[in-house]
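What follows is calculated from the coordinates using simple rules that are stated; it is not laboratory data. Given the structure is predicted, the values throughout are model-derived calculations rather than measurements. Cβ atoms are built from the backbone, for glycine too; each structure is taken alone.
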Structure I
Amino acid sequence: MNIALWVVQGLLAAVYLAAGLMKLVRSREQMVASGNFDWAKDMTDGAVKGIGAVEVLGALGLLLPELTGIAPVLTPIAAVGLVVVQIFAARAHIRIGDRKSVPINMILLLMAAFVAVGRFLD
């Protein structure tokens, strides 16, 4: 079970780190212009940067506490935070009519929930 948790944590961390850094580095206008981030049209620049920061912190929280042994309870807490992020992301996609992204949100939500439950019980 520990190996499965580490694999899922690594995958989630890679996804959230990449997505979060992109939101922090690119402007909201660049993201909207790419055509893949229609949800960002309704957001402020600060909101998009804030989401990016939460994603980066969540990615770090999935790995660092467990790897270092310093406050490992933060790993499942980070996973719970990412479950909440995906709930709001799915809601945003549904609101703008982008239902094709919702299955991805649900997969990421289930992966984060797996890590949360697995690490809380660990």
Structure II
Amino acid sequence: MSDETYNATGSTADRAVETLHRIDDKVAMLRKQRLEDPDSATDKLIKSVLPAITGMVAGKLFQVTWDRAQARRKASSGESSSNAKGLMMNIAFAAASAALGAVISTLSDRGSQALVDFRHRKHHR
């Protein structure tokens, strides 16, 4: 084997070992973060599922309420649906639904975090 081939193989091996060390360091760092994370799997589940369910329920309740109000309004006024009014009502529904969704999302995120914090405080007593 020539000296050139040995140096190329040596530098390739050195690069491979260096890459493996970087990967090992990254894995060790991620493992340390996971072990130091105070949230259990249940806490993470609460923080993700509770806001999602709350948002779906609130959205459905808003839609049902909106539909009932629109049906009552049309029945009392005896009007037929025109395209212009229908478009405006759809835009109003979308805006109101988005605003409610933002409020519910923020409140449910805070509520689920408060619940997890309460569980942590209770556990440490």
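Across the set I, II, FRET efficiency 1/(1 + (r/R0)^6) of positions 36 and 68 (r between Cβ atoms, R0 = 30 Å, to 0.05) reaches its highest value in structure I. With helix-only ellipticity at 222 nm (-39500 (n - 2.57) for each DSSP H run of 4 or more, over all residues; to 500) derived from the coordinates and found to be -27000, which of I, II does the value describe? Label of the originating structure: I. Looking across I, II, the calculation of distance in nm of label points 7 Å out along Cα→Cβ at positions 60 and 108 that yields 1.9 traces back to I. Each of I, II could give P(r) over Cα pairs in 10 Å bins from 0, in percent, but the derived value 14, 44, 30, 11, 1 comes from I. Of the structures labelled I, II, which one yields 28 when relative contact order in percent (Cα under 8 Å, 6 or more apart) is computed from its coordinates? Source structure: I.
Can you spot which of I, II the value 10.5, 35 was calculated from, given it is Rg and Dmax of the Cα atoms in Å, for residues 52-91 alone? Matching structure: I.
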